[in-house]
Structure P
Amino acid sequence: MTTAKISKIQVLADRETGHPIFYCHSADRDHAPALSVEKVNEQVLLRARQTLFKIKFNPQTKNRIDIYMSLEEARALGQALVEVAQSSRPSIWRESHANPGRAAKGNMRLPNIVWAKYERFLRVGARFQTGTQLLASGGYINVDLEYPDDSHIKMKNHEIHIGIQLDPPTGTHDSAKAQLVHVPEEELQRGRNEKNPLQKTLGDVYVELAPDVAAGLGELLETVFKPD
């Protein structure tokens with residue numbers, strides 16, 4: 001098993017379901033987002049194991065996993081995927097012509113997309129100690145190279161984004177099971193009037209890929225570079 005650092009992982013649920021956003025960013029104290037890569041029953045499993053997530057106010061209408069990484073982190077993850085998958089016929093990820101900006105809502109502008117690709121995953125899931133669970137089988141996993149809009153605060157450079165649509169959540173989010181944590185002032189989201197202590201919880205997120213799909217993603221990430 002190999003472990004690769006990433007910058008951020010978040011799990012979104014439609015706000016109408018009553019579930020919050022689960023958010024883990026490497027800049028936040030005690031947060032260490034990372035993905036392990038291993039072969040399980042001949043498939044390749046990407047997993048964020050027992051990861052600390054911040055529980056955030058939810059304005060979203062989507063059920064999805066978002067994973068972000070720097071180009072350096074993406075290349076390291078790509079190398080791990082190629083080595084673990086050991087596929088002689090890596091899949092060539094298909095080019096996506098989707099325009100996420102058309103469905104964008106709210107005041108935050110989306111990042112600019114250099115290129116976008118997609119393939120199929122086998123299974124994905126996210127489970128949290130507060131009771132939320134989201135799963136999906138046989139859908140699409142999307143990867144794109146992005147760079148920030150001038151209005152963005154945290155995003156400063158080109159980065160890789162992996163997005164996966166999920167089925168609606170099951171279980172019941174129980175805030176009484178969350179940890180209350182005092183964080184530095186800079187970690188508080190002032191636009192949402194966040195105050196100490198924040199609620200946090202542990203969670204597991206996994207993505208299961210066929211070896212050829214994993215190897216194709218690995219080759220894509222291994223060779224990613226910042227455009228001139």
Structure Q
Amino acid sequence: MIPETNPSLRDALADADLSTTNGRLSSPALLDRMPKYSANVSLTSLSGTVIGFNSVSSGQWDATNVNRAVAWPGTLGSAGVKGFTASNTDASLWGSRNTSGDAVIEANYHGQATEGVYRFKAQVNRNYAASLGAPGAVALVMANAGYLAGTVSILYSGADWASGWGDQIIDYEFYLPPGYPYLTVALYHKIFGTVGGHSNVADQNVQYSNSFGDARVHK
């Protein structure tokens with residue numbers, strides 16, 4: 001977390017995993033901590049922020065231990081086609097399944113914080129092209145040995161929302177206990193297959209998408 005009181009530029013850069021020697025206040029990872037993208041970002045406005053909706057994506061899949069300067073896509077199951085676009089105010093995930101099994105596409109946003117009370121805000125956006133068998137979901141998790149590493153516990157888990165059901169707004173207050181400094185906001189796009197006993201199934205080799213808005217963790 002960027003300190004709540006008298007944060008320095010060095011504090012802010014370090015908390016975004018940016019260089020503290022040649023980083024700038026206008027760096028995307030710091031601009032992305034703002035509720036709206038702003039060229040007038042200030043240290044005061046950044047104070048108390050933990051995770052922003054990063055506009056920079058790593059562009060890699062199936063990897064771990066990412067820093068806080070980028071959003072990080074991953075794939076579970078067997079995705080036939082997968083995609084992820086990121087901005088500082090929204091993210092879109094899309095894909096298809098090419099087997100009878102599920103495909104799950106995710107995007108992760110990382111941050112670190114100390115013990116205390118925080119707020120988690122996000123939105124699952126309406127998408128009329130969505131299938132009930134291709135819902136979106138949101139989770140906030142904490143871990144003690146790195147991002148999604150060691151002992152991992154779920155702080156918040158949203159219901160599976162097919163976007164056609166309407167926009168879902170998340171505004172959740174939570175307590176972060178000591179010893180779990182690593183936080184991850186995970187956005188999921190699930191594409192259900194014919195195995196696993198799902199109530200709804202997405203068609204095979206058909207591309208579906210879900211979008212999310214402005215996920216943030218802050219004091």
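Work out the source of 24 here, i.e. which of P, Q gives that when relative contact order in percent (Cα under 8 Å, 6 or more apart) is computed. This value belongs to structure Q. Each of the structures P, Q was assessed by mean projected area of the Cα convex hull in nm², for residues 50-169 alone; the largest value belongs to P. Quick check: 4.4 is what I get for distance in nm of label points 7 Å out along Cα→Cβ at positions 42 and 194, calculated from one of P, Q. Which structure matches? It traces back to P. Which structure, out of P, Q, was helix-only ellipticity at 222 nm (-39500 (n - 2.57) for each DSSP H run of 4 or more, over all residues; to 500) calculated from, if the result is -1500? Value -1500 for helix-only ellipticity at 222 nm (-39500 (n - 2.57) for each DSSP H run of 4 or more, over all residues; to 500) corresponds to Q out of P, Q.
One of P, Q was used to calculate Rg and Dmax of the Cα atoms in Å, giving 17.4, 55; which?
This value belongs to structure Q.
Computed from the coordinates by the stated procedures, all read-outs in this text should not be read as laboratory data. Computed from a prediction, not measured in an experiment: that's the story for all the values here. Cβ atoms are built from the backbone, for glycine too; each structure is taken alone.
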